[in-house]
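Q: The structures come next, written out as structure tokens.
Taken together, the values in this text are just the output of simple stated rules run on the coordinates, not laboratory data. Note that the structure is a prediction, hence the values are computed from the model and not measured. Cβ atoms are built from the backbone, for glycine too; each structure is taken alone.
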Structure I
Amino acid sequence: MYPDLYYVFKDWFGVKWQGLGILHTFGLMVAVAFIVAAIVLTSELKRKEKLGLLSPREEMITVGKPASFLELLINGLIGFIFGFKVLGLIFSRPDDVNPQDYVFSKQGNILGGLAIGLLLAGLKWYEKNKQKLKEPERRNVRIWPHDRVGDIIILGLLFGILGAKLFDNFENWDEFVKDPIGRLFSQSGLTFYGGLIVAAIAISWYATKRGIKLIHLVDSAAPALMIAYAVGRIGCQVAGDGDWGVYNSAYVAEANGKVRLAKEGEFMEVLKKDSTYFLTGKMPDANQYNGRIFSSLEKVSHIYYKNNSFLPDWLFAYSYPKNVNDDGVKIAGDDDEHNRMLPVPVFPTPLYETIACSLLFLFLWSIRKRIKTPGIIFGIYLVLNGLERFAVEKIRVNNTIPIFGLRPTQAEIISLLLFISGLVLIIIQSKKSKAAES
């Protein structure tokens, strides 16, 4: 596993550059996911604009004004915070303080903050000064929907993270009550559907305000959402953020993290050996731990599946060594900051979702030009997304919610609602299209 780029460079190139520890692989893959989504969304919006389905909007803007004091102040403050923390992480962080704790502490590099703050304020002043006119002018400009992709992506990022955090803490309310600050600012603990729902509400409001036809926007966004999810799940897999499946009792992990077939009865032997881990979520040699807790060893969720194909064993049983959550037992002879692995390997569900959603993206991309009825592509996306996530939930361990005698997970409930919503949208839009043709 590669919790951050320090481990990537150490493993690939044999160098130990501690400063790379601030660049978490999960965060980097989320950033890549947003970039990929922006590219796909822009492409689809331009295509629909050429078809005459989306139109520009004329807006009055003021050009030629010098930078205001407020603009300089905002840029300076952003630069100061960035320099104070990032340069502090690189040059000033004590060895015994991990990057996450440092970011949310009062520590930082004041000179670095002042330098970056002045730099950003200066760049803003320079940019505005180049465009300054003797007399500022009011101009009427045409702004196409694809010109607003940057705003849409930023809204999606901000409200997506907010929604993902909120829904995750609702799902894990007991843990949130115990440590609300720690849960809110932890680098892990994000619920995709929470981010999707809250971001969708924010973006829909923005699109309506800007005169963008929502039905064509969501159709354009469907392939982008699917591929962004696939890329984001790469971050979950590479970092080992805890979003994995149930234990595969056909295998066990050795002391160095390597996985092998379990002997008869060995699965229960491992459970008993590390019973503290499975029953309390803690290990004697760990300061903290976020593992799954079971009421008894007999209740430990597992599936026995032995790989009898040409595929590698790690595709069905993975111990997530050096995972970012510091989840599991200590790896023998490993003194790195992240040095734990799961004593019993699990099904790597993030990898499954990356593969599945990449294929679903290709499917949506291949049919998008053939389907002329607005809303159908987005309806298909909702159906496919709901089916994919509902299926994956069957081999994952999540908190359940008692409803009408059943105990579904939050993701199962939402995925079922998305599936139904997709079917309803397809039926309604198909009927509208047939009525319009008759």
Structure II
Amino acid sequence: MTLLGHELRLLVRQRLMMFALALLTCLTIAALAAGMAEVARQRAAIAAIPAAQAEDIEAIAAWIDEKKDAGSAAYYSFHPTWNAPAPLAFAALGMRDVSPYILRVRALGLEAQIWDGDTFNPELALPGRFDFAFVLVFLAPLFVIALFHDLRSGEREAGRERMLDALPGARNLWRRRTGIRLALLCAALALPFMVAAIVEGVASGTILIVLLVVVSYLLFWVAIAALVGRLRLSSVANAATLAATWMVLVLIVPTLANVVVNAALPVTQGAEIAMAQREAVNRAWDVPREETMRRFYAQHPEWADSAPLGAAFHYKWYFAFHQNGDESVAGRVHAYRAALVKRDAVGRALGWLLPSVGVQALLTRLARTDLSAQLAYQDSIRAFHRQLRTFYYGYLFRDRPFARADFARAPRFGDDPHG
């Protein structure tokens, strides 16, 4: 029997160690299954949008077709937007767990609609949904501690360390034992992940990057275990020291860093922007209509040749002050987004010092479930909303009738506006 086979046989005889490896494998599989189920649920919800949208529009179109009123069509028509999950999203759900991935918008003021589902910077490394990233970042180090805390101290306490060190190739013995344990830990995490990633259609390059992250993160904790082992403490003391190190590096320091970052970079809530926009819209009812239209036309001269308002209510005035309300909070929106990005950048910089934070940030970036992905989704909503406004304004400001057939001409999210 080879030396490697002999070491494996000795390892198999250690029931507690084999139980730990089996438990880590089960936790990994459970986390991957939970992530895949959540992503499947989100994809099913997105796939159901066209049928539901067609039903809603049909109900509105039958009524609008009688009056041919473009303002009513714009007011009552909701248009869905969605943020489809990336192939790797199952492994690190990130902000998809706390931010909307489907948002139905109208041609009215957008800011109140978009900030109702407020976006916030995710906690730098606090526990979130049970997914693969959670198992890797928070639980895997505990299994490293279980397998490595007594690698040498256990032999020393059993009276075999001096004998093993006296054997030829003793250094290779310890390396071999370390490598076997590390390989088994990697297998418990990597093999289930690879199966899930292949099923989800993750690109091979992305799979390779995640596997490198897994190995690197485990190596970091193995190195810490080796450093503690050099102190020649008892196995119990080694385990306690490593557990304390885990608590400090994975929980305490990231939590304190999050508190410090939040205090140093205060960010107002998006709900405050929505409230400010609504207040601007509500005040507009008391502003002379001519003043509202002058302000609107100053920003949008392409509609300035529209017919003057009469005495009766006209939807173009209503939509004009909604857009004025959006523009009144544009500066606050820009500042809020800039603050979120700055806070997120600080969190990522912290990842260079705290591997737990860095690994979580890297996985959410690869899975496109981080703050950048959420802000990109908001940008796509804004671009689509501009298309909606332009479409409906073409009827409102030119007093063109809006019939049933015109609903089919409305922009659809995801379509190329130049296509």
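Q: Given a computed value of -21500 for helix-only ellipticity at 222 nm (-39500 (n - 2.57) for each DSSP H run of 4 or more, over all residues; to 500), which structure among I, II does it belong to?
A: II
Q: I, II: which one has mean count of other Cβ atoms within 10 Å over residues 342-349, as calculated, at 17.5?
A: Working through the options, I get structure II.
Q: Suppose you compute mean count of other Cβ atoms within 10 Å over residues 134-141 for every structure in I, II: which one lands on 9.4?
A: I
Q: Comparing structures I, II by relative contact order in percent (Cα under 8 Å, 6 or more apart), which one has the largest value?
A: Answer by largest value of relative contact order in percent (Cα under 8 Å, 6 or more apart): II.
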